[in-house]
1. Looking just at distance in nm of label points 7 Å out along Cα→Cβ at positions 131 and 203, which of the labels I, II belongs to the structure with the highest value?
2. When you work out mean projected area of the Cα convex hull in nm², for residues 91-178 alone for each of the structures I, II, which one comes out largest?
3. Determine which structure produced the value 21 for relative contact order in percent (Cα under 8 Å, 6 or more apart), calculated from the coordinates; the candidates are I, II.
4. Hey, helix-only ellipticity at 222 nm (-39500 (n - 2.57) for each DSSP H run of 4 or more, over all residues; to 500) derived from one of I, II reads -6500; which structure?
5. When distance in nm of label points 7 Å out along Cα→Cβ at positions 67 and 99 is computed for each of I, II, which one produces 1.8?
6. On Cα Rg over 2.2 N^0.38 Å, which of the structures labelled I, II is highest?
Structure I
Amino acid sequence: MLNQYVLRTQQLLQAPAAPTELYPEDSLINWINQGRGQLAGEGKCIRNLGTVTTVIGQRNYNFADIDFGASATTGIAGAINVRSIQVHRGAGLRWVNARGWTWFNFYNMSNITPQEGEPVEWAQLAQGTTGSFYIDPPPDNTYVLECDCVCQPIDLLDDTTVEAIPYLWTDAVAYFAAYLAFLSAQSPARQNDASRMFEHYTEFVSRARQFATPDVNSTMYPQQKDPAQLAKLGLSPKNAASGG
């Protein structure tokens, strides 16, 4: 996949008959991987279930503790954020309620005599790839937590590296890489080219979400617009017919 990204980015940056390469391939690969990371965060397109085994009495866990399997096989470097948590119970799962950190800190952490038990609530504290979350009550045993996560991909090192970003989002990567390449030129003309590439990138990310979202339960993904939002705000769509 890396070779395809490099070729496509080169095609966006210069004419095929250009006598010399305008941008070194190493730079293109760095921009491609940076674009992939940004895309994974914006598109939330890498979703996976990871597990954490709790430690008795320990409330806090880092995203780095979440196990997604071997990164060389999954293409996943780690979690960007945790959407939900369930705890394994017997042959099934039990929901762990999510709370905002301020609420969780006030009602759960402010307790001088916490009673250990099975986790029933959780809240995220630190953000991004170095993020963390806390559970309550402190576990009285070792439990396996199943975390629904938005993930970041590993860097592509060569054409054999596993690509975790799914199609159709992969079509947007070269545009972000070209955007970064034009920014590096630091000239007014290239700045305009960079803006144009970023517009194309945004368009392809939006199209990928539109095409990948099923018609049934179409609001299940956070990037989808609420179809009733205008009505809730008391507004009318721009193309709404006016009364005569």
Structure II
Amino acid sequence: MRPGVHSAIVSDARSMRPFFCYYGGKYRSAPRYPKPDHGTIVEPFAGGAGYATRYHDRKVVLAEKDPLVAALWRYLVAVPSSEIRAIGDVPMDGTVDDLGPVCQEARHLVGFWLNKGSAQPKQSPSSFMRSGIRPNSFWGPVIRERIARQVERIRHWQVIEGDYGQAPNIKATWFIDPPYSGSAGRYYKHNNVDYWWLGNWCRSRMGQVIVCENEGADWLPFEPFGVFKAGVNGKGSREALWYRESVSSVAE
């Protein structure tokens, strides 16, 4: 292991970092949202599951409509650490095809780390990765070892491949981060959302409900929540929030 890798890994020993960086992910901002009141967290638009990753020791249920992302989460929940450690590097002038005989999920995992914050995995390193400015922020020894250690800690997570409506209505902390209405959601593969229906569905969840959106959305009575840094370019996203404290049934 090259110098600097061990110290970067040790810092992650008690916390978990993102398994992959997904467009619109909430790992960075998750501590600013209400903390979970329940032993179960449900993310019905899983993406990178940034909120659940912060509270990984809870029971976690992920629902994801994109088959690629759902398959990646199933892979991470089940894959041996040794298999992650065996995944190679992508040359700066190469593509994921240079990884050799690895499964498609492994290629997708690496692809998300070649250009952080994308809604789909990439084939080749981004210009920012090639610049070498932050080598430990992209696929390489540090990220590979970090993920290899973390997969052992999410064996209890459950993954549902399907629409958000397939998530069971259980008493839990619901972190609902759908494709945002308007132009912000255009990068997602599955961005055709009936927001009126989704709003009623959110209201009907049992437990604690946290719903994310952009400022200006009106399919729930959202309130301004803050300006969050988004991506490596440092641009700010004006976030809104609809929050309901825990209830035991929809009649309350």
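1. Comparing I, II by distance in nm of label points 7 Å out along Cα→Cβ at positions 131 and 203, the maximum is at II.
2. I
3. II
4. II
5. Source structure: II.
6. I
Bear in mind that the values in this text are calculations on the coordinates, not laboratory data. Note that the structure is predicted; figures quoted are calculated from it, not measured. Cβ atoms are built from the backbone, for glycine too; each structure is taken alone.
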